Structure 1
Amino acid sequence: MGIVSPIVGVVRFWPAVIVPAVFATLFGPWVGGTGAAIGIFLSDMTYGHQIALLSLFAGVPANFLGFFIVGYLAGRNLEWRHLALGIIGTCVIAVLVGYLYLIGVISVDIMAIFAAMAVISVVTILIAGLKFPRWRGFEVGCVLGLAVGAAWIGVTLVIYSRIFMLPLTFEPFARSAPFYAGVLWMVWTFCSEIPFMILLGPPILEACYNAIPFLRRGRE
C-alpha cells in the first residue's frame, strides 16, 4: 500500500514501484506493463479510491505504458547518445518543478526536494553511462517510462475532473482541476518514485541474475 501525500491527495508515494520495474527488466515489457496495470487496479480497488472508472482511465494505462517502456529499453544495449533522452526527460521535470514554484503552488523546500530528485536522476544516468554501460537501458527506461506514466496520470486526472468528480481527497481540485494541478500530480508521481527505481533497481537485478543466471538476457 502506498503512502498518501498530503499535498496531492490519493496520488500515492509508492516505494514498491521497484517491483514492476524489476519484473519488466527480467521478463520483458509485456509482463512488466501488464503486471503493473493489474497491480494498480487491484490496489486502487482495495486500498485506494475504489473508483473503477478512474483507475481504468488514469492508473491502469499509466502503469502499463510506463513499465512497458522500462522493460523495452532495459533489454537494449544503449549507446552514449541515448543517455540524452533520459537527461532531457529529467530536465523537463525540473522545468515543471520551477513552474510550480513560480506560480506559488509549492514552497521552496518542496521545490528543493523535487529538484534534488531530478539531479539524482541525471547523476545516476551519467554514472551508469560512464561506469556501468550494461545499466544504461534500465536507467533511461526508468526515467522515460516514469515520465510518460506520470504525464498520463496528470493529464487524465484533469480531464476526468472536467467530466466527473474526483475523490474528495483531491480537494480543492476534485472538480474542474486546473492545468497546474495536472503538472503537480505529474511531478509528484515522478519525483517520489524515481529514486527507488534508479538506485535500487541495479543491485536487486544483479542479485537476481546471480541467483538465476539464465535471466540475464545477454547483458554481458
Structure 2
Amino acid sequence: MALARVYEGGSSVAEGEDLGTQSDGDPLAFRVAKVGARLGAPEARVAASVAQLGLAARLWSLALGPAALFGRLPDLDPARLLWDADGTSPDDLWLTGERTYPADAARVHEVVQERHLAPLARALRARFRISPALLRGNAGSALAGAARELHAWAARTGRPEVGERALDLAAELFARPALKSTGTLDGTAFRRRSCCLYYRCPNGGLCGDCCFDRPPQRSSHRAASG
C-alpha cells in the first residue's frame, strides 16, 4: 500500500481499547496493533511510538544513504513508496520508479520530515493519545541512528568521506526547527529530550539515547516521555 494512503485520517482509539478491533481496514492501526502484540505493550501510545520509530528509521535511512554515497536522493513520494503493514521489522519499503534528485539537507528535510514524518505524526495523533513532542523525538532519534549506522558502515568499508557526509547532513537537519528541539547531536552521539516509552513494555528498557538515566516509576502524557 502507498504510504500516502496510510497517512490518511482514521478513527480515534481510546486508551485501553482492544487495538485489534479498530484495525480492520486501517493499515496504520493494524501495524500499531501488530507491534503492540509483539511487545506486549501495556498502552496503545507505547505501541504507536515504537511503530512510528521503526518506520521513521527506515525513511531516514532511505534518504541519508544515497545522499551520502552518491549525492542523490530517490523520489520518495508517499504516493509511490509502498509499505506492508503486516511485514516484519525493520519495515519493508518498495519504491516504484527510478527518479532521483540532487541531495542536500533542504531536500532531504522536505522529502522525509515534511512529506512523510509530519503526516505520519498527524495520522497517529488522530488515532491515538500520543504526545507530538514524543513523535518529534522519535524522528530525531531515528535520524541520529541512521547517521550513526551509516558512519560505522563507512568506517568498516574504508569510505570515511561517506560517513562524514552523513554526519554533516544530520547536523544540518538537526539545525532545522522541526528537529532542533528533539535533542543534542555531537558527532555520532545523540541524547534526546523525550522518551519513546519502550521501557514500559514487559521486556523493555531504556534506549541508548534516552533522556532518562533510569526507568521512571510513573509516566504521564505531560512528562518527557510524552
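All of the numbers you see were taken from the coordinates with simple rules; none came from a lab. Remember, predicted model here, so these are calculated numbers, not experimental data. Cβ atoms are built from the backbone, for glycine too; each structure is taken alone.
Here log10 I(q)/I(0) by the Debye sum over Cα atoms at q = 0.12, 0.14, 0.29 Å⁻¹, for residues 50-121 alone was derived from just one of the structures 1, 2, and that gives -0.52, -0.68, -1.11; the source is 1. Can you say which of 1, 2 returns 11.6 when Kirkwood radius over Cα pairs in Å, for residues 34-81 alone is computed? It traces back to 1.
Source structure of the calculated read-out (relative contact order in percent (Cα under 8 Å, 6 or more apart), 26) within 1, 2: 1.
Thinking of 1, 2, which structure, once helix-only ellipticity at 222 nm (-39500 (n - 2.57) for each DSSP H run of 4 or more, over all residues; to 500) is computed, gives back -14000? Source structure: 2. Match the computed value 15.8 of mean count of other Cβ atoms within 10 Å over residues 42-49 to one of the structures 1, 2, and report its label. The read-out was computed on structure 1.
Here distance in nm of label points 7 Å out along Cα→Cβ at positions 26 and 130 was derived from just one of the structures 1, 2, and that gives 1.2; the source is 2. Each of structures 1, 2 was scored by FRET efficiency 1/(1 + (r/R0)^6) of positions 154 and 210 (r between Cβ atoms, R0 = 41 Å, to 0.05); the highest score is held by 2.
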